[in-house]
Structure P
Amino acid sequence: METRIALFRGINVGGKNILPMQELKSMLEDMGAKNVQTYIQSGNAVFRIEEADVRFLADEIRTAIGRRHGFEPHVLVLTLEELEDAVESNPFPEAESEPKTLHLLFLDSAPENPDLEGLESIRRDPERFSLRNRNFYLHAPGGIGRSKLAAGAEKLLGIPVTARNWRTVCKVLTLAQQCGPDM
């Protein structure tokens with residue numbers, strides 16, 4: 001069994017796409033997951049499962065939610081190693097002391113033709129960003145809600161993303177590390 005992290009996009013936001021975490025936990029257990037833990041209602045799950053193919057697993061989870069709840073949210077599944085690498089590769093470690101200003105956008109895949117010039121053109125001081133493989137780091141001291149960079153990143157990267165603030169990233173990593181050793 002291997003540890004997996006599932007990040008869900010667009011659930012339990014504004015009264016739409018409601019998916020109670022207890023139901024998500026039960027659904028994952030029905031799929032064979034063990035040691036399932038969820039973190040906050042925005043959709044973060046950590047579990048152990050036999051299925052090694054993260055893309056196949058993401059599709060299976062999305063389909064199962066569709067069958068049970070009538071909508072299919074975007075699901076990104078990571079390995080423990082991918083999440084650990086994303087945290088260790090943070091290019092803005094000084095921003096970790098204010099975790100609400102630091103965000104990690106997880107990408108479905110590494111973008112082939114990201115519009116870095118376009119990203120730079122909508123960046124406002126003192127915002128900073130860095131693209132590293134499948135991770136887009138955004139330090140937005142003024143808040144993500146007003147950030148044109150945060151709003152435009154997915155389109156300019158050309159890849160579906162799901163974002164988490166640094167506090168959530170670190171909490172999910174801790175849960176994943178406590179889930180049990182990969183075998």
Structure Q
Amino acid sequence: MFSLDQFIEDCRGKPPSAVKELMEEALRDTASVKQALAALAAGRDLSKASIGDMVCFRSPALTILKAAVPPKFKSPPHNHKMWAVIGAYDGQENNRFYRRSGNGLEEAGGKDLKTADVLVLGDDAIHAIENPLDRVSCAIHVYGGDLLNVRRSMWNPFTFEERPYDTKLVIGYARQLRAQP
């Protein structure tokens with residue numbers, strides 16, 4: 001049975017390779033993970049939740065989120081400026097990767113995470129996420145630092161112009177991206 005408290009404790013002070021192993025172990029029983037994390041969202045509409053609503057643990061060295069990605073959501077490219085380990089436990093999270101090129105970005109592949117898949121992102125990763133499904137997709141995101149207190153970047157998804165990360169702007173871009181065919 002998955003215990004969020006034990007998972008948090010086990011992740012503390014670990015490098016991303018060890019967190020990946022912990023995530024893979026936890027996701028051997030996705031139903032248990034889903035059940036344990038359901039209490040975090042009791043009574044809330046996950047499709048309207050903000051990132052702060054889903055924080056499971058936060059310290060200067062570690063952030064753990066329950067990421068609930070709304071149906072058909074697409075994010076603009078963004079970075080975290082720290083490593084991340086992402087584990088899908090219900091649904092699908094498609095990741096598109098980018099690298100810096102001139103004054104903008106160029107596409108550099110991707111990975112689609114389905115239930116029980118795990119992805120490790122390095123400190124310098126730039127990616128965009130998408131939920132291609134008609135329902136909320138859920139994942140555990142573990143970051144090697146305080147994600148909510150770091151200056152990071154996002155890119156205009158149409159021009160690839162870099163700017164400071166801004167949650168309201170992310171939501172605006174997500175609406176524009178969803179409206180596209």
Structure R
Amino acid sequence: MKWLILFGLFAALALLVSQAARSGELPKVGELAPDFDLPDQSGVQHNLNEFTGKWLVLYFYPKDDTPGCTQEACAFRDDMHKLDAMGAQVVGISEDDSNSHAEFAKKYHLPFPLLADKSGEVAARYGALWNFWLIKFAKRYTFLIDPQGRIAKVYVKVETSRHSTEIIGDLDKLKLEGK
């Protein structure tokens with residue numbers, strides 16, 4: 001009987017944790033990207049409409065100045081000349097505040113906006129939020145958004161050391177296909 005009770009408690013706990021960790025649905029390729037209006041590391045507000053006519057690499061990451069997040073951000077920084085030449089803009093989003101983003105961007109000379117999604121609302125709209133009641137953080141997801149504001153590619157398994165290169169390759173293919 002004890003085992004049955006323990007199993008029931010474990011199952012209930014697992015269900016609660018899985019429900020709490022859920023976020024919204026991932027936007028699908030071809031759908032309009034969810035809008036956002038968030039401040040960057042300098043306090044400047046950014047929204048999806050300002051990127052109309054350009055390719056947008058919108059990447060969500062868990063935390064400023066952690067090993068994986070730093071590796072990913074610095075790879076985007078190092079590849080900015082290639083991305084710029086392809087007409088693509090990079091924007092990072094996490095639940096860190098603008099001050100944390102400012103320190104992170106300054107320390108690593110990041111030439112692109114880092115947006116502060118302190119409530120996690122935007123990450124949730126993109127299906128990129130882990131939410132365990134009091135603890136929230138963005139999943140390491142990236143969305144390649146076309147010049148018309150539609151999702152062109154979704155990355156849910158990101159290898160930080162080669163992610164920027166992977167996006168450049170996919171962007172080349174998409175542009176060749178005329179998308």
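The maximum of mean count of other Cβ atoms within 10 Å over residues 101-108 over structures P, Q, R, that is, the highest value, falls on P. Tell me which of P, Q, R gives 18.9 when you compute mean count of other Cβ atoms within 10 Å over residues 85-92. Among P, Q, R, the structure yielding 18.9 for mean count of other Cβ atoms within 10 Å over residues 85-92 is R.
Ranked on Cα Rg over 2.2 N^0.38 Å, which label among P, Q, R comes first with the largest value? The maximum falls on structure R.
If distance in nm of label points 7 Å out along Cα→Cβ at positions 37 and 93 is computed to be 1.4, which of P, Q, R is the source? This value belongs to structure R.
A short reminder: the numbers here are calculations on the coordinates, not readings from a lab. Worth saying up front: this structure is predicted, and the values here are computed from it rather than measured. Cβ atoms are built from the backbone, for glycine too; each structure is taken alone.
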